[in-house]
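Only the coordinates and a few stated rules stand behind these numbers; no lab work does. Keep in mind that this is a model prediction, so the values were computed, not measured. Cβ atoms are built from the backbone, for glycine too; each structure is taken alone.
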Structure 1
Amino acid sequence: MLAGFLSGTPVAEVIETHLGISAKAFLGPVEDVGFVDLTDRLHAEGIYEQINTPSFGPYTSRGRIFGMPHDVHPVLLAYRSDIVEAAGIDVSQIETWEDYFRIMRPLYRDFDGDGRPDHYLMTASNTRSDVALMLILQAGGTLFDQGDRPNFSNPLNAEVLARLVTWFTGPTATCADAPTYTASGHRLRLEGFVIGTLVPDWMAGQWKLENPGLAGKVKVMPIPAWEKGGRRTSVAGGSMIGISKKSPHIETNWEMIKYLYFSPDLARRMHQETSIISPVKTLWSESFYDEPDPYFSGQPIGRMYIEQAPDVPHRDSSPYGAAAGQKITSALINLAQYANKNGIYDEPRLRIEALRLLAKEQEILEQLISRNLFLEPKS
C-alpha cells in the first residue's frame, strides 16, 4: 500500500486495513496522504451523523477523514460465571475496580491444598501492553495531544500504571497472565486460572472458534469504572475502508463502500460470524443484536456491546501510535522491576516512578519523531 502511494504504482482501488497499517499513510503532509479525503462527502451526504463518532478517530488526520470505520470494538469484562455464581457472588454489586477486587477476593485462595491460589482475579501482567492501553484509554488517559505530539507522560497514565502494577506484583497481587492467542492461554482460561478478561467484541468471536469448551461457562459485564459514575468500557483494535487517490473509479468505489457498510444483511453476518458490531448507529436497532448467545450463557452480547459503543474513548491517528504503545509497555515493565527490587508496592510512590519512566520513554519517542522532516510544515 505504502509503496504504491509513494511511487504512484497502481494498488488496490479500495483498501480495507487495520488501524496500525492505515496510520502509516499519515507519516507525511496531509495533502500527500494516499487515501481519498472523505470528509466533505461524509458530511454532505449525512453519513457522518450515522456513524459512531469516536470510531472516526484513528482515521482522522489533521482534521480530515480518510476512511470509513469498519467497527467500534467496545470492550466488556468476560468472567467465569460458573465459578463466580457457584461462590454466590453477585456481579451487579460491582461498579468500580475497587468493588471488583473486593467482591471477587473470596475466589483468590487455595481450594485444593497445593499451596497456590486456584483462581486469579484478572488477566494482567507487566508484558500485557493491550491490557495497559485499554485501561489507560478507559481512564481517560492520552498518548498524543491535538497536534499529534506525544503526551503519554502525564499523571493520569502514571496512576493507571501504578495501580496496574499492584494488581500483578507485590503482597496484594491477585492477577496473572493467560496469553491471548495461544493454546496454553486458552487452556488456562478453561481451567479457571483467571476469572476476568478484558474482551473486545472481536475477541468474543475468537473465543467461540478457538476455545469452544468455555461455552456456557462465561458471561460479560461492563468494565468496572475507575471511579463511581466513570466510563464502563474501553476500545481495542479497529479497521477502516478507504479509496486510493489513484483509483480511476472513485465514485463507483464510494457507492460500493456505502453498500457494504450500510447493509443490514452484511452487518448481521458479521455479528453472527465474528461477534463484531457495526459502527452504523442506524443498524443498532436490528433484532439480531438481541439474540441470546449460548456461548455467553444466553446473554444478548450484541446489545451489551452496543450499549457501551457511544462511550468508547477517543483514539489518535498518529503513525507513531504503535511506538507509543511499546514505550508505555517498557515503562510498565521497568516499573514492575522497580517495585520488586525495592519492595515498594504503595501506589503514591509507584506513581512518582511511573511518571519518571514515562517521561524517559516519551523523550525517546520525541527524538524519533523529530527525524521525520516530512511532518514539518511546508514553507
Structure 2
Amino acid sequence: MSTPTQNHQNLNLDNVETIKFQIIQKVACFALVIHVVLIFIFAQLGVFLLAFANIFSVLAWATGIILISRGLGSLALRVFSIEVILHSILVCATLGLELGFQFYLWTVSCLLLIDYQLKLKQALIYSFVLILTFAALYLCFSDVVYTYAYSDFVQYIEVGNIIIAGLPMVYAIGLIREITISQRIELTDMAAKDHLTKLYNRRFAKELILAAYKESAFTDKKICLVMADIDFFKRINDSCGHEKGDSILVAIANLITQHINKQGIAVRWGGEEFLIVLTNSNEKDAFTHIENMRQSIAAMTFPVDGQKLNITMSFGLIQWQPNASLEEMLQQADAALYKSKKNGRNQTTIATAEHNSAPS
C-alpha cells in the first residue's frame, strides 16, 4: 500500500507531466503550421521531393498532437523525434548544411531526456546516437551546395532555424530545473510538516520556536506557549472510527491556523495534542486570543450517523519567562493543560513560574 507521501509525490509528478505535454502540444501545433508552409516553400523552390516529404511530416505532427490529447504524450514525443530525424537528414542531403536544419537533432536529444517513460540509460543512449548523427551529417553532406532560388536568404534561414531549434532545448532544461526546485521545496515541506494536518511537526518546530524566542529577546517582545488537547478524543476514535477522528484533527488544525497571526507557530505535538506559539503577545492578550479560539472550536459540529458531534479542547498557557529553557516552559504549559483537564476540560489555564491558576 502506498504511503501519503508517495501519493503526494505521484500527484505532483502527474501535474508536472500534464503541464509539460500541454506546452509540447502547443509547440507541436506551431511545428505543424511550419511544415504546412514548408510544403509550399519547397514546391516554390522546385524541390518537390521535400515538398512531398513534408506532407508526411504534417501527418506525423498531427498524429502526435492527437496522441497527446489522448494521454499518450510519451508516444507522441517519439513520433516527433522520428520525424525530426528523418526530416533533418533528408533536407541536409538535398539542400546542404547551410540552412541549419541539422540543429533540430540537438532539440530532439534534449526532449528525449524529459520523457520519463524512457529509462535514463535508454534516453542517454538515444540522445548520444542523435549527437553522433548530427556529426555524421557534416561528414556525409558537407560538400552538398545549395543551388536553388533565393540563395541570398540562406543565412537568415539558418539563423531562424538555430533560434527555433534552441527554444525547445531551453524549455527542456528549464523544465528539469523547475521540477528539481519544486521537488526540493516539497521534500523540505514534507520534512517540516505533519502529513495529515499540514501543521509543523514536533521535530522541526523546535528550531522555529527557539529562533522566535531569540528574536523576541532582541526586540523585547513577549512570547507565549500554549499546549492544547482535544477532549475525549480516544472516545471519539473508538466510537466514530479513525477516519472521522482524522477529519476532526484536520478541521481543528485549519481553525488553529486561521486564528493565529502570521508570526504565530502551530504544531501538531503528537496525536490529538497541539502546541501553539503566539509571538509578540503577552499573557493577557494570549489568553484572550486562545479563549476566542476555544469558543470557536466548541461551536464546531461534525455530522456522525445523522447526529451532530460537538468537540471541545483544553488549553494550558504560559508566557515565556526570562532565561527559562524551552523544556521548562513546555513543562509549565503542560502542567497548566493538565489542570484544565482536571477542572472539567474545555477551558484555558494560565501557568506561572510559581503556580498555576485558572482565571475566572
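When mean projected area of the Cα convex hull in nm² is compared over structures 1, 2, which one is greatest?
Numbers: 1: 20.2; 2: 26.8.
Top value of mean projected area of the Cα convex hull in nm², among 1, 2, belongs to structure 2.
Of structures 1, 2, the largest value of relative contact order in percent (Cα under 8 Å, 6 or more apart) belongs to 1. Structures 1, 2 were shown, and distance in nm of label points 7 Å out along Cα→Cβ at positions 21 and 45 at 2.3 was computed from 1. Among candidates 1, 2, the computation of helix-only ellipticity at 222 nm (-39500 (n - 2.57) for each DSSP H run of 4 or more, over all residues; to 500) that gave -12000 used structure 1. If distance in nm of label points 7 Å out along Cα→Cβ at positions 85 and 165 is calculated from each of 1, 2, which structure is the one that comes out at 1.6? Label of the originating structure: 2. With distance in nm of label points 7 Å out along Cα→Cβ at positions 237 and 301 coming out at 1.1, pick the structure among 1, 2 it was computed from. Structure 1 accounts for this read-out.
Given that distance in nm of label points 7 Å out along Cα→Cβ at positions 37 and 333, derived from a single structure, equals 4.1, which label among 1, 2 identifies that structure? It must be structure 1, since only it matches.
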